[in-house]
1. Ranked by FRET efficiency 1/(1 + (r/R0)^6) of positions 44 and 100 (r between Cβ atoms, R0 = 35 Å, to 0.05), which of I, II sits at the highest value?
2. Given 16.6 as the derived value for mean count of other Cβ atoms within 10 Å over residues 124-131, which of the supplied structures I, II does it correspond to?
3. Kindly point out which one of I, II the value 5.1 was derived from, the read-out being distance in nm of label points 7 Å out along Cα→Cβ at positions 76 and 188.
4. Compute distance in nm of label points 7 Å out along Cα→Cβ at positions 116 and 180 for each of I, II and report the one that scores greatest.
Structure I
Amino acid sequence: MRLVKMIGGLGNQMFIYAFYLQMRKRFSNVRIDLTDMMHYNVHYGYELHKVFGLPRTEFCMNQPLKKVLEFLFFRTIVERKQHGRMEPYTCQYVWPLVYFKGFYQSERYFSEVKDEVRECFTFNPALANRSSQQMMEQIQNDPQAVSIHIRRGDYLNPKHYDTIGCICQLPYYKHAVSEIKKYVSNPHFYVFSEDLDWVKANLPLENAQYIDWNKGADSWQDMMLMSCCKHHIICNSTFSWWAAWLNPLVEKTVIMPEQWTSRQDSVDFVASCGRWVRVKTE
């Protein structure tokens with residue numbers, strides 16, 4: 001048995017599930033472990049069933065018991081200790097019980113199942129509110145639609161700011177807007193942020209609309225709307241990365257920060273479909 005630990009917000013859940021799909025293609029008896037999600041209160045819990053209607057392939061157990069079983073019986077593979085190597089995920093282990101821990105934030109972790117990933121991560125507009133449904137129709141009919149995701153909120157928390165929050169500040173967005181104009185004439189910006197007052201005060205944009213109604217458990221609808229845009233300006237967030245990736249247009253342009261964290265560049269986040277342009281953040 002191979003177990004894949006599920007943790008994090010929606011974007012990270014999607015990366016982990018995509019990795020699970022690739023593991024399932026290679027090996028039999030692969031399961032997702034939701035045990036730690038039962039104690040994860042940072043975002044909105046496990047969202048993949050609600051957002052995408054995915055079949056239940058997970059199991060959950062008492063957390064202390066799971067830790068004991070993992071320690072006694074499982075070989076644990078921690079992604080951050082593999083330094084980007086793919087061998088730990090492709091080899092056949094003699095020991096039958098393997099536990100995978102990580103976020104797998106790169107297309108290479110699901111490169112063999114990209115079509116299946118797209119099929120699994122298909123939004124159902126009928127689940128969205130009326131405002132989002134109307135905006136979705138407008139965006140789909142707008143050939144110049146460019147999404148901008150400006151994440152502030154938790155990224156401004158002191159415990160996150162020095163590692164991730166400091167990356168995509170005002171200089172990055174100014175560079176990104178200038179860069180997208182090299183590829184898109186007369187862009188129509190659709191702006192997504194939990195702090196639109198700050199955006200309007202600091203980032204003047206011509207021809208922009210601001211999406212401000214998807215709060216809390218409805219936040220996934222922002223990803224759905226962003227994915228309908230023709231081009232994207234993303235921040236160092238897996239949420240906006242997936243919105244850009246789910247746009248299937250091969251002629252799309254995605255502007256992204258050259259750094260993902262203070263210690264990691266964004267090379268691993270460049271995807272194969274479309275033009276992904278890394279720009280400076282200072």
Structure II
Amino acid sequence: MNTLIIGSGFGLYGYLPSAFKFSKKIYLNNKYEKIVKKRKNLKGYLNKIIWYLDINSIVNQIDYIIIAQKPKRQHTLVFKILNLIKPKHFFLEKPISNNPKNSLKLIEILNKKKVTFSVGYIFKYLSWYKFIKKNLTKKKKFTINWEIKINKKNNLWKYNISEGGGLIRFYAIHLIRLLFDLNITKLKKKIIKKNKIYFYFSDKLKNDFYINVRLSKSNKFTVTYNDEVYYKGYSPFLKKINKNNDPRVNVINNYINDIFKNYKTNYIYEKNFILFWKKLEK
């Protein structure tokens with residue numbers, strides 16, 4: 001199986017290690033060559049990489065496509081690629097486009113072309129999510145607090161809602177997806193501001209679920225169960241993220257393995273999730 005990766009950031013340090021395991025060849029644009037050869041943790045994957053100049057010259061060699069670019073760009077790329085080939089599967093990043101309206105358009109064209117896809121909502125592979133799922137019985141209380149330090153070196157689009165960034169679209173969308181998957185969709189209260197959001201949900205079993213996400217001076221993530229802190233860390237991955245020891249790499253491995261073994265694209269389900277996201281933003 002041959003894989004095309006588009007994205008010089010998370011596409012390389014997040015997805016490349018996983019793609020190396022299941023791919024015979026990995027196609028990368030030659031503008032990424034300096035980045036790969038410069039980073040010690042990526043040099044070990046060079047023997048499977050094929051560098052290309054023009055995507056038109058390699059489209060017939062591609063089975064799987066991984067896109068890890070900002071939402072607006074991802075949207076455009078999917079449309080462009082579908083005019084060239086029909087891949088076996090798209091691995092897309094969240095959100096799949098910069099707003100719910102454009103995301104629905106993307107779902108529609110993928111459905112029309114009968115192309116399968118998955119979106120990197122990878123929190124479901126973390127220990128605290130499995131704990132929540134296991135203990136979601138009746139009249140329980142869960143609270144997720146996520147404090148995010150503004151990184152001025154970071155891509156500014158991640159804080160720009162029109163670009164698909166911002167607290168809801170780039171950060172909390174992960175948690176919104178988890179609630180949707182767990183069928184916790186009854187919204188009882190919400191506060192949405194530029195620097196913080198608050199959601200209070202419940203379900204049919206009278207479980208209460210609180211989400212607080214805000215920009216802060218430091219990074220902090222906690223999961224509370226019945227007012228007792230059960231998980232606490234630097235981020236949802238609980239560990240610090242750095243170039244040489246990125247905890248997301250193992251999570252991406254679990255995600256991709258799960259897709260190959262168990263996943264089947266449900267276009268209606270994905271559409272309903274986007275409508276749920278759209279409703280929360282109103």
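Read the figures in this text as sums done on the coordinates, not as results from a lab. Computed from a predicted structure; not experimentally measured. Cβ atoms are built from the backbone, for glycine too; each structure is taken alone.
1. When FRET efficiency 1/(1 + (r/R0)^6) of positions 44 and 100 (r between Cβ atoms, R0 = 35 Å, to 0.05) is computed for each of I, II, structure I gives the biggest number.
2. II
3. I
4. Of structures I, II, the maximum of distance in nm of label points 7 Å out along Cα→Cβ at positions 116 and 180 occurs in I.
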